[in-house]
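Dropping the structures in below, format is structure tokens.
Just so it is clear, none of the values below were taken in a lab; they were calculated from the coordinates. All values derive from a computational prediction rather than experimental measurement. Cβ atoms are built from the backbone, for glycine too; each structure is taken alone.
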Structure I
Amino acid sequence: MTRSSSPARVVLATVGVAMALLLAALDQTIVGVAMPRIVSELHGLNYYAWVTTAYLITSTALVPVAGKLGDMFGRKPFLLAGMIGFVAASALCGTSQNMVELVLFRGLQGVFGGVLFASTFAVLADVFPPAQRAKMSGLFGAVFGLSSVVGPTLGGFLTDGPGWRWVFYVNIPLGIAAVILVASQLPFVRSGARLRDIDWVGTGLLFAGLTPLLIALSMTRDHAWVSPQVLGLLAMAGIALAAFYLIERRVEHPVVPFQLFKLNVFAVPAVISFFSGIGMFGAVIFVPLLYQGVLSVSATNSGQLLTPMMLAVVVTATATGALIGRIPAYRFLATTALGVMILGLVLLARIGPSSSPFEVTLDIIIIGAGLGVTFPLTLVVIQAGLPHQLIGVGTSQLTFWRSLGGTIGTAILGSVLTNRMPVPYSRLGLAGTLHDLFLAAAVVAAVSVIASLFLREVPLTREAESVPAEIEAAA
């Protein structure tokens, strides 16, 4: 087992896994900076949004599937496949000759990105005993936040320097180094699962449901919620996901064991992740608009305006991971942190044309501080509360619900912005619209605070020894 590995091997394996996480997380921020230049050269403005949407759909849909398969067959093969595939797809993106090719290659890249996101945090359970996972989850959360700080700057440097294709090519050396470290240093935890144990029908239905759902949510940027296109896709998604739910309750090895939702240590962190995801993306997506549209702050790269928020995430995630094991009643830490995040959203709602940029910076630091605490806390609770054979499912579901919350939140808040945007446009009118938007995000995110009050504490120094009776059939 990994727990008996030499310290040097553990360190090298951890570095390799952290590089894999950085590989996937960096891509989400670095590509956006290059998009205007890409569209200019490849002449495909109509496909602009689909470069991001294609990646979002495939990566989100793959996360729960990859998490379950990692539990069944071991996480190392999937982590390696995810890295190799991600690097190869990145190279293909860099060779794109038109926007259609880029959209297709980005969709392929998202497949392997989903595998990476599902595997990197779950693999902590293979490398570290429960007592050390809290510290490492904080550090991994910091890596994720750091990518949001470094990505925009690096993306701008590469786009203006060697060219936008290097936004994708830069993944190749980082990926090769990560593959070498993981392949040579990360132990392989074997299992007795067989190919016939895979829930192929459930996997197909999950894709059939999530794909139209995510496309419909993405289309709300330029289609009304009641348009035939959006309603039709939502109806298709509803039918497929209903069938998925019925099938999953009857198969021996479900992709998503719905019995997990009977467990407090899984259900509460999932609810927290979903609703806090709405608040997080509410800040990430619309704060640059607040800076530039209301306060008239010019920025070459609007993403850099969020740097203080992401630095707050890095600092608090690292500190939480290091200290959580020493806090007697850590469940109240979640309630406090989520309350802090909501306070930041409420303060953002007060920003008007007469406010200073410093006020916005302070508000997003408050939001980032709250979010940084919740990332490692929810992860540690799930990994300490579930037995080892369900950690991949639990961890990937946490990522899935946070991503889905962000997607739904972006769609809903974007609709608020579109429907309430004053005509003719004015700074004062935009400030009023964003006031409503941030308050709406705060109200929805408040559900996560209520959910945190029901979180049951589990010992963070040991792993659950057996599968709970409620989900024994799903193990």
Structure II
Amino acid sequence: MTAAMRRAPLPRLLAFACPLRAGLLVAALAGAATTAAGVALLGTSGYLIARAAEHPSVTALAVVVVTVRALGIGRGVLRYAERLKGHDVAFRVLGDVRVRLYERLAAIAPAGLRAFRSGDLLARLVTDVDAVQDLFVRGVLPYTAAVLAGAGTVTACAFLLAPAAGALAAGLLVAGAVVPVLTCVIVRRSAVRGAAARGTLTLRIADALVGARDLVAFGARDAAVGAVRAADAVAAAGERRAAVASALGAGLGTAVSGLTVWAVLLLGVGAVRDGTLDSVSLAVLVLTALAAFEVVAPLPAATARLAETAAGARRIAAVLDAPDPIRIPARPLPAPSRPVTVRMRGVGARYEPDGPWAVRGLDLEFVPGRRVALVGPSGSGKSTVAALLLRFLDADEGAITVNGHDIAAYEPDDVRRVIGGCPQDPHLFDSTIRENLRLARSGATDAELLDAADAARLLPWIAALPEGLDTPVGAHGTALSGGSGAGSRSHAPCWPTPP
């Protein structure tokens, strides 16, 4: 991936919508047509009222009356179509981004996640990804509608009075370009800080909830609550700054709108006085100019939201661009056959390039039919050895071979099919036993799941549960029990990944 793409997170998100560009085009055209219908509705209504004041025959107004009705109905229909297609594209892209993010997290876990805290990752996966929809619904579509409908309105006014059209074009340019840029400059820094503050707040809340019992037991509850409140205050301050910037942009847009309409009115009055414009056309011109600013009114707020979306997009890109903690072979060897022989010679590994050695000078040999126990105090490197064998981490020095070949020459998943592990503290998702087992093989049948449970010596325990494989495990396995009672649920047993 190029450095330019790394520096431009919003274009990267837009690239996710390339397969859906037809739907996005339909939404953009419907949005522009909706805005144009609103402007035309007010201008046509002005013509109807001004023309009716001259007491013409009803027949002379019939076409205008029908046009007003058609524009009113069409505006609602077009707005519905624009919202339907725009949100459809946004939600599909949102789902795609979340899947890509989850796949990347799964690919770099666990060693590659050391740079992220769990609560902050949750904020990136939920809050920052949810903001992606603003890029399309409140970013691409309003700007597209503003450009198309604004150009059409100025062109229509030029047929009535060219100087007034010029004044209107200048006003729309200031309200639609200058004011949003000023808003973006004001809100950009607070948007970056706000995204980080939301991540910190989620982190503090997650830490407090997960460790609630320990915090109460050690008398640290007030300190944890204080940390949550402090993080919430920082996040709230960022939201207030963004709201002030949006309000300032809306106020400036309204001021520019008022000044432009006055300029159009004065030019129109002068044209009526000179006889180059009739009074009915003057009403149409002024009301059209007034309605034209509905085209650019959402842009300052949209720019503020885009600045916040860009901040979230950078946090998403930081995960998508996280380096691989292991080497993936370009041409991997065929999967090793069972039984396997694993040898470690002079192996050294560390988690950071300049960090301390977690393991160094290690020699081990695992051969079929032999049991090897690796013992030592906490922090001596036992978990690091397991991570090396499971291809969660690459050795920085020495060699690890499987059946005589470098372990890095195999696909990581192929290695994990012949080398299994049962962690001391396995993570259980808040779902059922069935769905937790299917994380290893999504298409596994119940028979395969039961075979895996039997191999892990869990089948009698699962069979004794009232709901069997459909038993919910709770968050981190808190709904289960390691005891012999079938109905008790307090702690989760440990089982290996099913083959």
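Structures I, II were shown, and relative contact order in percent (Cα under 8 Å, 6 or more apart) at 15 was computed from II.
Figure out for me which of the structures I, II the number 3.4 belongs to, where distance in nm of label points 7 Å out along Cα→Cβ at positions 135 and 271 was derived from the coordinates. It traces back to I. Suppose mean count of other Cβ atoms within 10 Å over residues 335-342 works out to 21.1; of I, II, which structure was it derived from? This figure was derived from I. Which of I, II yields 22.6 for Kirkwood radius over Cα pairs in Å, as computed? Attributed to the structure labelled I. Taking helix-only ellipticity at 222 nm (-39500 (n - 2.57) for each DSSP H run of 4 or more, over all residues; to 500) from the coordinates of each of I, II, which one would give -25500? This value belongs to structure I.
Structures compared: I, II; top value of FRET efficiency 1/(1 + (r/R0)^6) of positions 247 and 455 (r between Cβ atoms, R0 = 25 Å, to 0.05), i.e. the largest, recorded for I.
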